[in-house]
Every structure is written in structure tokens, then in C-alpha cells.
Structure 1
Amino acid sequence: MKIKQAFISILTLLLSLNGNTYASGWDPYKIRGFMIDAPRGVETIDYYFRLIDFLHKKDFNTIIFRLTDDQGSAYLFKSHPELKMCEGAFTSEELKKMVRYAADRGIELIPEIESFGHSRYITETAQYQYLNDGPPGEDFNAISPVSEDAYSLLKDLYMEVASIFPGQYVHIGCDEVNWGAGELSKKALASASKSKIWAGYVNKLNRFLKTIDKTTMIWGDVPIYHEEDILGLLDKDMVILDWNYRQSDKAKIKSIADRVLDHGFKLIACPAVHWCEWSARVGASQFKNINAYAEVYAALNNPNSLGIILTNWVPTRYLQNSEWDTYAIAAAIVNNNGNYHYMDAIPAFVKDHFGAAYDANWETIFKTVYEGTFQTPACGKVDSLKFSPWSSAEDIRNVITKNRRIQKKLDEVIRLLTAYRGNVTSNRDDFEDFMLAIRYMHYNYNRQNALLDFVRSRKNDRASVKAYLKKVAAEDQAQLSSICAAWKRGRQYKPDEALKSCMSSFYKAAAYSGHLSENPKLFMEILNSK
């Protein structure tokens, strides 16, 4: 063993001296990971095997496999079958198969069990409604941190997942916690601060996990950004994951990392690939976040800085097999310690994934797509930089008020993709889904422009309105059918659920235009009230 360790040390030093990408202290044996958000869109085992293979080829060694969230559990718990389960949830044998597949490729799967916030998979079960501690009507919620029943239940869940996932870590969530509305919590808060109760609860969970030889991971938003005094109250043997998807200021990222490390915690960087700022595609600006975190954490040279995990949220927002280029870019940024231009990863991707020769047209395709992708309003107030397909009277008024045509540049991309279809010799289905995602964005940009064009035409007679709405409704249904056919191939959902969930609920937009086409008077009233 000592000989092996000495060899690794010498090899690492030589690589550093030769200018390898692991220079500046980045240890190739630290965590390089990716996150799977299974409860927000359960995908097939075959897809996850494919993702594991992809990450293995990129020298990644870790996957956080989220099992639970408000939507339900992506695992069929044997100890508590009464919990709310996701459609298509996996059995223990299926998960064990996945764990073995990943382990054979040097990748550890880390289970995540939501244990504080995001806990409606528990509290929306009739048996456990009394454990709900979140304020009524709020998106964010919590399970009661002062209930022994909650603690006992979570111990059962931890024991069960520990028997499936043999690795070192269990992630217990604890992000976006909104608690304190239950009677038990109100009583506890009369004699203790929120920070002490928060930390005491998480410490209690951590200490149980230690009894079964597991190390606790938690999301860091509450103790790092929102209630900073919690940081000094938490057990120091937990691993904190710093996520802040809008941040690209390296000085700020480093100051946060230094503060957490100075408290004695182990720390992992968690920038985002896909999150609620994006829909069908991720835009180029998101890579600034990944670059900044990768560069800062690569240079920390602190043994408690464990590495980086790319988070990837809510797979129902995009076409599953249209994202491989984005994952390839994100992996390249990590493996090059940041300070990396996203387009530098594209030539190898085109060659390796599509089996095509890279040229200036491929550069035009990808550069235009990444620079032409708009953010969505899902994470906050709608502004001029954000976009989503209109699906309500309010949306229509907003489009008209802004009076802003989208300067689309995707016509040329679609023409080039159509011409290059014959050059693709590998992963043809992925190419078709990539192309469909671009067509979807292009369609929605045109859909907004067409609304403005119609309003500006002042053809507000009933016949013109009816003809316009009939055209929109028919085109929306055709678009919906195309994206849902692609969406369903790798998802474990029934068709009706797929229609309602895919691509940021384009179903809602199509349903609304269909409703207007049957009731043109409503549209005319909207135009007159703008």
C-alpha cells in the first residue's frame, strides 16, 4: 500500500510539472461528479447506464442520485410503501444493478434523501400530514424538525438506502427549508432559536448516519447564505455543498469557500448545468458559473476541498438526448480547472459523438445556438432577457406591452443541421433530438413574433382573429406531438403525464391557444384591455 501511495504521489508531481490540467493542486482522485434529479423526471435505467458511460469517459467518479423530492420518491421503499412514489420508481434490485454498473466504471453513486425541506413525498401522504411544518400556500416547505416521528421515519429510510448504496456518503438534502408553522415547532421556538433547532436537527440525523458508517452531505444554502450562525453550530464531520448558480465572481466564491473551510468542514463546489433559468437549452452564460467554481476550487490546495459536482435539475425541462454537447462542455471545464471557453469542447464532441468532421458550419451551429438561447422567467421576475411561450392572458399582455420582437438567428442553424444530417454517422437519434430542440426554440420565438405581428396589423375583426388563432392552435398541437414523442422515449412516465410536464409545460401553451381558438372573443377582449 505504501509503495502504491508513493507511486501515486510521484505520478501526480510529474503530471504537475508537465503542465497537466491537474496542476495548481487539483487532485485527480478527488470528487468529479454529476447530479441526477430522478424524482423530477424518472428516466430509464438504460438512459442512466448511458449517462454513466459518458461520465466515465470524461473521468468523472461520482454521481449524486436524488431519490426523493416534493414530487415523490424515485425509489419504491420497502420499509415505508405508504410514501408518495413517483411513476416509474425503481425497485431495490434495479438500483443495485445501477450501483454495480457505476462501480464497475469507477463511479460511486451517492443517494440523496430529502430530510428537511422538499419533503412533500412524506407530508402529502395521509399518514404523515401532521409532520408538515411548512407555511400553507408556500412553494418551499419542511418536515417537522422537532418531531420524534419524523426522525424515526428518516432513520428507516437511511437504513434502507444504505443497504443498496455501499459507498461512503448519504446526502440528506436540507436546501430551501421553509419551516416553523407546525404547533410542535412553534412551541420549540419559544425556548430556542431557529438556528439552534435547525442545527440540532441536522446534527441528530448526522449522528445517526455515523452509527451506520456513513458520512453526511448537505446542501449549503441555509448555513452559508441565509442563516450564517448555523455554520458554527453544525457538526464539523459533515460535507457541505456550495451551490450558487448565478455566481461567477471568483473572489466571492473563494471567500465563501475559505469561510466554510476555516470552520473545519469538508466542502464541494456545486455549480449548475441545467436549472430553472433554462428550458430547452442551456445558454452560453451558464458556463461562466461552472468556469468560476472550477477555477477557484482547483486552486484551493486544501485537503478539505473535496472537488466539484455539476448539478442538473428537473429533466422535464428539456429533451433528454439533446443535451450531450452541454454535458461535454461542462465536463471539459471541470477537467481543465476552469478558465475554459465552451466552444473549445465542440470539435471533439462533433467528432466523438456524431462521428462527423468538424468545420466552420458546425462552429456556426453551436455558437449561434448557445448565444441565441434565452433564459426563462421560472426563477423570478420576467424581464427583457427572459423568455417563455405565452400561455395566459397575462402573458399576451406582457408580450404586447414589451413590444419586442425576438431577433432570431436559428433559421440558418436549422438549414445547416438539415444539410449536415447525412454527415452524422453516430448517435443519430441524439442528433435528431438536438435538432428538434432547436426547432422548438425557433418555433417559440416565431410564435411570439407572430403574436406581435398580428397585433400590429390591427386586424381585430372576428374572422381575422379566428383564422389567426386556429393557425396557432394547429401548429402548437403539431409541435407538442413532436416534442412529446421524443421526450417519452427515455422517460418512465405515462403519455398523459409526459404531455403535461415536458419542455417547461409547453402543454399549457398549446392548451391555451386551443382554448382561445374555440373562444376568439376572449382573445379580442385581451387585445382591447391591453
Structure 2
Amino acid sequence: MRQPATRTIRNPVLPGSHPDPSVLRVGDDFYLATSTFEWHPGVRLHHSRDLVNWRPLGGALDTPRLLDLTGCPDSGGVWAPNLTYADGLFHLVYSNVSTYAGGFTDSPNFVTTAPRIDGPWSDPVPLHARGFDASLFHDGPDSLLLNLVHDWRPGHGGSAGLEATRYDRSARRPVGDPVRIVLPPQAGWIEGPNLLRHAGRYYLLTADGGTGYEHQVTVARSRTLTGPFERDPHGPLLTARHHPDLALQKAGHGSLVETGEGQWYLAYLVARPEGRRGPCVLGRETALAPVTWTDDGWPRVPTGLPALEVPAPRPAVGDAAAGKEAMRTGTDGTGEADGFDRPVLGPEWSTLRRPATPDWISLTARPSHLRLHGGRSPQSLTGPSLVGRRVTSPEGAFEATMEYEPRSFQHLAGITAYYNTRNWYFLHVTADDEGRAVLRVAGCDRGVLSVDEAGGTPLDGTRRLRLGLDLRGPVLRFRHATDDVWRPIGPPLDATVLSDEHAEEFENGQIRSLGFTGAFVGLWSWDLTGGGLPADFDEATWHAHR
């Protein structure tokens, strides 16, 4: 009898900025929840039936009732969400980090529940703000809330270890005082705790070594919930820290899931640097690895290294139709076009620091167009008008058609390659001092602004034009077309300005700005008069070159 071909998982399964994955299986369905930071909607969700093909579901926290990002700092907001299932409900734990600079971290944590993955999600319940990376563990009728305890005191390393608090699912609140988890000796800074029970023991997965090139997934186990825990003597479950030439780096922050056929997989984050341990423009992405259990009860990833391709799980009996459906609806981020024919934004889009509400964005005011009313300046932490999508490949192209009639130099609209308020590029239409429309390139590198006024292109009455950008590894170029011919504009630009590494800034040894988000491309409109002058966009396309 002919054996079926072995299926393959190709990593990263969620390309572009999808860090801190929390993986969950409910019946035959797998779900992944990832961090979204200052971008709305919060907590990006994906669905799969086979772990190979993943369908974006958009964000869970899609209203101010669920998430208010007003004033959120760069790389603040939603850190490390945790998705679990109990009592017929999805439980989503998340933070909304409002401060992390100067040694402090204000990290209020919340929980919301829903009967279905697409909601409706309940009003968030505040848990505590003692630390970040909170997660829930359900053990029959009991639940525990785990988190890192942040220590603001100079000289204390920022972490006071991990703690656990009993969580009452029926009352939806923590009960009693937290208990410190007894960790292995010399555990150091560990974060991202995920607890599971297997074969009579409790296993604690943690993220060690920070979020950079020393990152790793470690495992410890105990006979009791809060320890003492012993660390796996074999070493990390997964890391790339000693292998700088691997294509996938920064491997860490993992969670485990068991398939319906009894196979185990680890979801974890990775990054694809430009050059040997170079800057990571795409940010941190989600990958999967198969896991087996040793005879003495430890989980193992083959080789312990991140891999571009790994074996997929065996399909469940009678699941062929589900697999085909997953392939039909799945997306790998290689090419997507949006003519803005839907009444709401598609799941590939995110908005900066505020939800897509009718006071500044509309998909119905002009059929088959996205109308974007001009927002505040790039430095503002409130009221920007930016609709973006993740960069999913080191090489790719983004294009959009725009109609816009600026009246002054305080009106600007166009396309952007964006990292945060201090690092971005902007190909835009504005008006010169005589009120004539002109196409220009502006940029910001660690807060230093530049505008290529001399290299601008007069539009001579043209209202509708096509704007484009090309990403080729470390180089970014803009182009435009008023007819069928693309023309370059501006010089080649340094794309690594849009990387996690470049965004990180320190002052007197203290964090000033973190770099967690990866790069976005998108549509941006400024009105620095406060009048909300609109720009209309059509046919926005991202095509990744793999």
C-alpha cells in the first residue's frame, strides 16, 4: 500500500511580527495568540486544523472597552498574551504596559473570556500589576495565575522571580496572596512562564536570556505546583545562542500543545536577521518544533535547534477535508491585495494606538476606497492616522493608489515603512509654500527628522497616483507612477533603521526605548492643523519575495 507523503511545517509559520506565541488546542482546532504592543486590534489570533496552514482571525481586543492604547509608548501595550480554555470558555490574559523606561514597568494585567474564539469577549477583569508575562494554568476545577515579579530597585536586576496566585474561575478574580515559585538555583532572569501537567508532574516552560540572541526555552519540573522545581539536566529545550549561522535566531518564549493523535509541538518565537546576528527588520516571528518525551520524563526538541522545516503531525482519521479547508483559507503572507471592498478592514491590517472608528477612518464614505482622515504628528502618542500591516519577508513590495488634495505643508498623506515614532520613512504628497501639490520623501532616524525638499516631484495637478516601495534586505527604495510607468524617487534608504535592534535606545544605562514590534508598511495621513483633511486609498498590495 502506498504511504502518504510526509507533510512539512515551514517556519516561521506566522511570518512578520508575531512574537510570544501562546498555542492552544480545543477539539480539532489549534489557535495561536501573539503580542501586538501599540497596534490595534490587540492580541492577534490565528487558527489551524493541521499546524501547517494558518488562517488569520484578526485581533481579539478590537474596541476601547477591551483595550485602550491611548498614550501607549513605543513597544508598550500588549505583551505576551496567554490563551487557555476551561469551562467551555476561552480565557485570554494580557497586559497593557504603559511604562517601561527608567527601571520601572507599569504592567496592569487583565483577563477576558469568550464562548467562541471570535467572541464576544467579556469586559476585562483587572488582575494585578505586580509584573508582566502573566499566564493561567487550569488543573481540573482549580486555576493558577503565574507571572514574573518586576523589581524596580537599582541593582536588583529587574526581576524578583516568579509567583503564582490562586484564580477563581467562577468569580473571575485572584484569591489570596501570591506564593513565590521555588526555582532552580541560579535561575537568574526568567520570564514568559507557562505551566502544564504531564504524567503526574508539573512542567514549567520559561523564556531565559532576554529577548535577543541569548534567548532560549528552558524546562523545569516539580511534583508540586509551586516547586521546588528542578531544571532539565540536558540543558535548554530550544535555543540558537551557540549557533550564530542558523537562519532562525533568538529562539525562545515557548508553549507546548498536544495534538489529538498524541503528538507534541512547541510554539516559540524566532527572528531572521540581516547578516550574521545582524538587525532584524521583520521583528520576532512564530515557529513550531516537534517534541518527544524521554523515558525519564523530559520533553525534547530534535537537535534542540530552530529549523526552517520540521515534520508536520499525522492527520487525524477523517480529517482530510479539514486539511483541504485549511489549505484553501490559509495564508503565508507572500501576497495579498486589498481593494477595500469590504465594510471593515481585513485581518491583515492594524491601526496605530487607536481602533478603526468612523471618526477618522471609513470604508463606506467612498465605495471601494479607504478614506483616512489626517491625524496627529508622528511624535504624538494619541490620535495618529496610520493603517499598517506586518512586513513578512526580507524582500518584498508594497503599493497603493491614492487621491489627495493638500492645501498646505501641514497636510501630508502617502505610504510608509514604519517601526515606531522615532524610526520611519514616509513617501507623501504635501503642498509647497505656494500651495502646489508635490511628492516628497521624509524620514526619521532615532528621532532625527529629514525631508528631501530638493528632491521633491511636482504633481502638476495630478490627484490620483500610485505609490510604491521595494524592500531588498537592508535597502529600501520608494517609487511612484502617475501613468503606467514607475519612476524612482529619493535615494536608497537604510532599511535596518526599521529593525528591533536599531529601535532600542538606552540613556545612562537605563532603557529609553524598546524594540519589540518589527517593521510595518502602510497608509499614513497627517493633518497638523487638526482639521482631519482626508486622503482616499485604493488597491493596496503587499507582495513578499521568498
Here Cα extents along the principal axes in Å was calculated and came to 76, 66, 45; which of the structures 1, 2 was it taken from?
-> 2
For Kirkwood radius over Cα pairs in Å, for residues 157-196 alone, find whichever of 1, 2 sits highest and give me its label.
-> 1
Figure out for me which of the structures 1, 2 the number -15500 belongs to, where helix-only ellipticity at 222 nm (-39500 (n - 2.57) for each DSSP H run of 4 or more, over all residues; to 500) was derived from the coordinates.
-> 1
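For Kirkwood radius over Cα pairs in Å, for residues 173-428 alone, which of 1, 2 scores largest?
Values: 1: 21.1; 2: 22.1.
Greatest value across 1, 2: structure 2.
Which of 1, 2 yields 1.00 for FRET efficiency 1/(1 + (r/R0)^6) of positions 365 and 445 (r between Cβ atoms, R0 = 41 Å, to 0.05), as computed? Please report the intermediate quantities before stating the final value.
Details: 1: 1.00; 2: 0.70.
This value belongs to structure 1.
Read the figures in this text as sums done on the coordinates, not as results from a lab. Since this is a predicted model, take the numbers as computed values, not measurements. Cβ atoms are built from the backbone, for glycine too; each structure is taken alone.
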